[in-house]
Structure I
Amino acid sequence: MQHTITASTSTFLKKRPAQSSQLNESEKVAVPAGKIYPVEEYKPAEDGHFWVKLGYGSGEWYIYDYEENGHWETTWESQEEENDTPSPTTSNPPVTSVIATPGAIDWSNGSQPISQYFTVGEVTKNNRNRQPKSNSAEERNILALAKELDKIREDWRSSIVVTSWFRPSTRLGYPQDVNRSVRGAYDSQHIYGRGVDIQPAKGDINKFQAWLDKDWFGALGYGAKKGFVHLDTRNGKGWKTGGVKDVRWNY
């Protein structure tokens, strides 16, 4: 696929990943909104930037593209976002009664169970760049969250679709910053394996969201209008654990 970048506002191509005000005139080129460039190569860089090698010998540059404040629309981010939305026919029947243990999971095997209802592929989207390190804190968080999702799946009595789970970050020593590539929040719980976005395989997602809100005592993001509900265990709580519920917010 030939990737492109499109300026979503008046901005700059930059020779260093810094604010344009910190660069001299020889280190930046002004770009009007709507300008499109072909891209041969790209990779995440620091401070919300991407390094890009433009097509037709147009050089190597940095562009600022961090979350909703980014200055560019990129085709690779659109592709990642599309890949984060599975087929609505995806389901999760019981796959095992064996409890997975940290350090004993083959994260390259998408069909391997990690809990009663969920598999490796639902965590990683069968993408090697989304695999957690074996016996890491992220792996342990993923397995703990899977147990909570099993409880939800049992009580909902119907399949649940995972739209996004683990998103590795270079901040935690992973080679690919998947979280940044999909414009995840800087300190997203997805990078720690504590956050997941889900939807019902069948039924009304608004009713599903309201149902979750009653008994989920971790953090919850109201994303039904966008096709998902975010759950995370940042406070150590989960399904029907009781006590004070963690933060709620709208997307």
Structure II
Amino acid sequence: MNKGAPQSGCGLPPGEYESRQAERQVGRFCLRVALVGLLCGLYAAQPVLVRRLRIEGCRALSEATVRQYTDVLIGQHWAVARTRPVQKRLLALLSIKDVRLRRWPFQEITVSIAERKPRALVSARTGPLLVDDEGVLFEPPDGPLPKCPVLSGQRLKGAKLGGRLDAEDLGRVLDCLRSAQAAKLPAPSRVVLDGNGGLTLYTAGPLCIHLGRQDLREKLLLAKYAVESLRAQQKPVASLDLRTLDCPTWSPHLS
């Protein structure tokens, strides 16, 4: 083994390895500068402009409404189109839960809309509002109102556009609607929240069921069996009071 001058890790004399590494770094830097210059030249010579907008996900919201906010992108440079301000303006519409804008080669931008799904129609002082699973209150779309239960009562006197329902109240209402569906009761038409947060459910039929605050699932299952049993005895039911499970009562239809 040669014990002369020390060697570098690659078997090159000292100094030559470092020199070659420096040359490679300079070469990479020059290549990057050339690529940036080429892109700038292409940008200046023949800019690629946004020519098409594709709107996806509209249900209750019209595509024309969305285009009022997105048409500003037409004619902007495709690579640097200012999509963030458009996204913010669309999210300011309370009926929209999420917005995503994606570029597609080379002249198209896709706008994907996720609308809020209404769970109930709230009777507010300013007019009807819709509420979703998150408790957000938003305006109904133009045209016919969606088919969903009406939510009213003392607890909702302060409901306003852009506000949120109390989380506990909303949880009880959604639990009530899910439990009514699981019990295969007639479709709920109205839910009333009293001052203490107790619920009264109205269904098609008509049938009124006073539920209170707790044990909603058990009470609605009991309501189904009670109604079926009484009707089998030809006793049409107008209302059930299940606020106290130990002492349920019912009232007949008055003919």
### Task
State the single structure among I, II that was used to calculate helix-only ellipticity at 222 nm (-39500 (n - 2.57) for each DSSP H run of 4 or more, over all residues; to 500), giving -10500.
II
## Note on the structure
FRET efficiency 1/(1 + (r/R0)^6) of positions 120 and 208 (r between Cβ atoms, R0 = 25 Å, to 0.05), calculated, reads 0.90; among I, II the input was structure II
### Message
Between I, II, which one scores greatest on distance in nm of label points 7 Å out along Cα→Cβ at positions 64 and 192?
### Response
II
### Summary
The value 5.0 for distance in nm of label points 7 Å out along Cα→Cβ at positions 32 and 200, derived from one of I, II, belongs to structure I
### Query
Of the structures labelled I, II, which one yields 55, 33, 25 when Cα extents along the principal axes in Å, for residues 104-183 alone is computed from its coordinates?
II
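Ranked on relative contact order in percent (Cα under 8 Å, 6 or more apart), which label among I, II comes first with the largest value? Provide the component values of the computation, followed by the final result.
Details: I: 13; II: 10.
Answer by largest value of relative contact order in percent (Cα under 8 Å, 6 or more apart): I.
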### Task
Compare Cα Rg over 2.2 N^0.38 Å across structures I, II and report the one with the greatest value.
II
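Each value in this text was obtained by applying a stated rule to the coordinates, not by laboratory testing. None of the values given here were measured: they were computed from a predicted structure. Cβ atoms are built from the backbone, for glycine too; each structure is taken alone.
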